[in-house]
Structure P
Amino acid sequence: MKVVVITSCTGEKTASHSRQLTLDDFQAGPEHVRMREAELAENLVDAERLYSGQQHLRLMRGVEAFRSAYPPNGTGPSLDLHILSAGYGLVPGDRHIAPYEATFQGMKAKELESWASQLQVAASLRRCLDQPYDIGLVLLGDSYLKACRLDEIERVGGPTLLLCGKNAAGRIPKVANLKVVILTNEEAKRFSCGLVALKGEMASRILHGLADSTLDPLQLVNTDELLDEIYRNNKVTPGTPGRRAATPKPDVDQVISLPDTWLQKPHREKLSYFIPEWDDLVDRDFDFGNDIHSGGGGDWSNEVYAHQLYPEPNYDGILISKVVAEKSKRKKERINRLGVHRYLRVPREFPIMGDCGAFGYIQEAVPPYSTEEILDYYTRLDFDMGVSIDHLIVSATESVKQERYGLTIANAEEFLKEHRKAKLPWTPIGAVQGWDPKSYAAAAKDYVAMGYQYIGLGGLVRTSTRDILELLTAVHEVVPSNVKIHLFGLARIDSMKTFSDLGVSSVDSASLLRRAWMGTGQNYLSIEGKFFTAIRIPEANKSFRAKRMVSERRASSSEVEKLERISLHALREYDAGRKNIDEVLDAVEEYDRLITPDRDPTRTLIRETLEAAPWKRCPCEICKRDGIEVVIFRGNNRNRRRGFHNTYVFYRLLQKVLAGEAVSFKRKPDQLNLFGEPGEISDEV
């Protein structure tokens, strides 16, 4: 199968230059253009990577999906992409071109006709459409169609779809195998995108359908209900907004190796750090310049965990809650088929702890699981440690409080009894709940009497550090030193050494990970232990606020997208040393004021981040590879990477604290609760 795609350039571009080419340069002739390109040699880019308008971005998602299914160097189906540029003429997508500013739009009829003739646009288009192919897609606006003189076309080399507006459609002659698809505002609403992006959206869906063989080229051209067919084939928008089916990438599904440096960490003799699993994966090859996922849509099958991006994991184990593991049918089936270690892509010797996820059924009268079911679950999925069934004790009547307390203790007793009877190979952990030091200590004492060698204290996330230390002191008095204690949802680094001294041998928390995208001012933890704000550049076509501004006609989509593009470009130019800080702040502030006029000014915080440039000093793999993208607050692939970085820093600070080293945390007065005081993000699992 051969696919031919012809699309237009866009005014929005990923690269610009103070000396970029203009229409005058192109009209000076090919020799002059080559000379100017030589001057901009370092700025040349493939044509398909230069444009960032919505039509092009959406189209490229489909192109990438097709190429992923059918690699260009293979012998199977192929895709030829051609872009009609008002400066270069019709060029292949991989042609190296320079940044430029030129458009057919706004040209007078005779001027357009004359310039298009000099560029040999019509002749180039005919050569593309004369060759044999299985399906052709033409995505051109009114001015660009005039430049092509499609009203004179007589034949095409295969089934061809011309996506255009109503006015342009009236000028296209009837030609065998050529189907004109008229797109209107009604279709734009149906497919959840603006009219300017609709041609790219439609082409992207078609290419996805061709890639996964759910659409047939002849079917596309012959059906009288083309739009319905495309809509039925992929009801979820492929790309933005929304999600579509992901393209698996087998190379990401690899089990990591654990280096000796990780296996021999001395701090584990005192305390181990587990991170909860919350589907925190990223696209390893994400295209930040175009905001395009290399696998189409994000999914376990084409994304990686933090421990796959670093030379070694930045935690001593992973905690998986049953509630989280079974939150979707696909995830449940996959994790049951693979087991927890293979699912997480870690070797068998990497510790995995499991619990029920009491937060998930906190409103229910009793937990939804039986001890028999949970024992089978931990055994079948090959956990290293499993926690008994508990029930969170929340503000309630005294009778309900006592009922949940007693139920948790009874479950723990049955759990250990049945575990011993079946001689199961993993370590049982007794979940302890309570409401004050006395109740926790009493339950812990009972668990020791039952025979537990490992207990876990839950329900403490919103408890002050002072009260936790009081509680641990009470528990420490009744629990022998050979019995391990786990703290659920707590990783207060200032107190880790004290926690360890009071018998705590493990903790879990995703607080530093999730802080990356929660609130303002404390999103990026520097290697020196200081927090910085991340720089918010919302996605123009995803942000609720941006879409609301457009829908309420307080801003146009083109205005929002332009300021978004300028802000991102300014930040990258600053990172490269080509823009001063005030220019960047002005650009970011203008975009932020447009879509969030009610937000408190953050210029001072952003200046602090940019002046310090902490990502430049960070030795972590993510900061070294992705640079300033790590501090941009925008989408999962940036925000989660920042969270991975925070975890990297936290893990190193933890080791220093446990080793007795002096660690300085550079905080502001309003940052006293950075590591878990009341009001902190809940990690209770």
Structure Q
Amino acid sequence: MPDPATFDIPEFLQTLNPQQRSAVMHGDAPLLIIAGAGTGKTTTLAHRVAWQIVSGTDPSRLLLLTFTRRAAAEMLRRVEHILVQLDPSTVKDPKVCLRSSIRRIAGGTFHSVATNILRRYGNLIGLHPEFTILDRSDSEDLMNVVRSKLDLPKSDSRFPLKSTCLDIYSRCVNTQKSLEIMLKKYFPWCLEHQARLGELFTGYTSTKEQQRVLDFDDLLLFWNALAENADGGQMLRQQFQKVMVDEYQDTNILQAQILKNICPDGKGLTAVGDDAQSIYSFRAATVRNILDFPDEYSGTVLIPLEQNYRSTQKILDATNRVIGEADERHTKELWSSRGDGAMPVLVTCSDEDAQTTYVIDQILDRREKGVPLKQQAVLFRASHHSMALEAELGRRNVPFVKYGGLRFLETAHVRDLMSFLRLAENPLDSVAGFRVLVLLPGIGHVKAATLLESLRDAGGHFDTWSSWTPPTALRDDWPKLIRLLQDMEQRAESDAGVATDIHATRLFYAPLLETKYDNVKARLNDLIQLEAIAARYQSRTDFLAEMTLDPPSSTQELPADPFLDEDYLILSTIHSAKGLEWDSVFVIHAADGNIPSDMATGSPEEIEEERRLFYVAMTRAKNHLSVVRPERYYFHNRRKSDQHSLSKITRFLPTHIQALFDRQSQGMTYGSGYGGTGQSGLLQSDTSEIRKKISKLWG
């Protein structure tokens, strides 16, 4: 018999717990949902979206922002599942069709939504709608091209590398802080180059404008500029009456500014997140956004979600105490109805070899007891912390996958092929053009630059290249390349689809791939897989944008092939494990210097983020949690030398928290607890005002 207290609650909300229902049915005042790990965040947000539609909100006036395309797709899938089961008579607005509502919601990542908005309304701030998007590697390459043009000191070993230059630039844009401040705080060794970096960044932004390309930071920068524009801001505020943001703890200052410009008083704004899981400051995310939300938006209602559906209570007791030591946080206390379960285990091993043996033995023992390998995970602070474990797993024929493998667009052969498409899409894109041309025999850097300059002078018409007489080695392929690019231009106006472009490019590129790379078969399989993905797209523009903003991973580049066995162990950095869960979790190298990393203890803020990172690792476990520490770290091979350092257990497990663990030792020949330290191992001319404003950060 239903609980009488739920008689007035719509049937589709009666499966939610009271905190979830309060969040779902909340009105228009700014709402901050503090969703603890495993508390049903996605379920709650999906029901809130559905509730808004049922309550009469036009679905096209809803904006749902997530941090991955997969998260957005999963969220919208759940919303659709809720809506299609509802009785149409429950909808306040009879004109709303529940089944079609999902297609009218503007949902996606910050960057994908920004792309769509800027293509439609960017003209209001002078932005050409036919821009192409640079990924991280392309942005680095373009930064390097500008560096060379400005004759900056390439021979000066102290001048920052192209990747560092892009990191500095991105920090300035996403934090909206000056170059000087960023250098002093994050890159003090680059302070002597401040003036030249400012010159480089000015040249970089100008070159992007000339080539009609945007990088990831530009997408947010120009969306914010549009939101600040009188006409653009009014249009956005009218368009999006309800804005919901997932993983709010991962937003940066620029993203928070965008939301503030769309929802100045917070009316209709819902932010969901957990300050205790804010672990991406290296991407310029700031925990201050979620901590300061109630101060930023007057009248904020804060609702914590505390019922945990993942872990047993004894695991939660330990995780609650770990995060309870934080200097500043939104208060919550996670609890579980799953029962007490087993105590988490705190294991001190004699050394790294003993740690490896212990972890693998425990994993195989649990597998024998019915816990599949893929329901077990080994987590670590830094990727190199798993090297010894990987070697021993290979020796013992235990299949595994390590999370964080290369993505498609980070593999050289896929980057090559995508460059053909990007050049056809935007002939002014010099990074794509340069990559295509230097693949060809007989074309070096100087000739490639000359050919690209002639293409620009000809307004991007590829037939201008027909006047060049190629070297003998290229005599047959040169006209084929011109024809390939011209055909792709023509197909952009037809319904042939981008898969046709990839198929034709793959046939042209395959002989080049065979001369340039090893492991040709695996690489060609990647390109065939890319072609299959592209079959879902009619627009090359959409395909390039989505592949650049959120590319899939390439299984060919993972350190272990998951298809060698139907069951396989998961290895993962803690950062890559966020949002995932397993029956059994082993957190290894839990020694001070590793957790927290000795590279991240320079300020109280960094230490607090390391505490949150450890908390994230612990909260991935459902039934079994083991925290493991080697006591000795050897400086050299043990057979050659006994020199070692003694580690201390992570500072995040002081004695009173250790009491919540079952403490064990493995391979020990003397007492633990000694001192010592762990060894860690496109733009139009009238965008000038926007560019002037951003240039003040380094000018």
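Computing volume of the Cα convex hull per residue in Å³, for residues 477-612 alone across structures P, Q gives 204 for structure Q. Looking across P, Q, the calculation of distance in nm of label points 7 Å out along Cα→Cβ at positions 197 and 517 that yields 3.4 traces back to Q. Out of P, Q, which one gives 56, 28, 21 for semi-axes √(5λ) of the Cα gyration tensor in Å as computed from the coordinates? It was calculated from structure P.
Assuming 4.8 is distance in nm of label points 7 Å out along Cα→Cβ at positions 205 and 317 as calculated from a single structure, say which of P, Q it is. Among P, Q, the structure yielding 4.8 for distance in nm of label points 7 Å out along Cα→Cβ at positions 205 and 317 is P.
Values quoted throughout were computed directly from the atomic coordinates according to the rules given, and no laboratory measurement underlies them. Remember, predicted model here, so these are calculated numbers, not experimental data. Cβ atoms are built from the backbone, for glycine too; each structure is taken alone.
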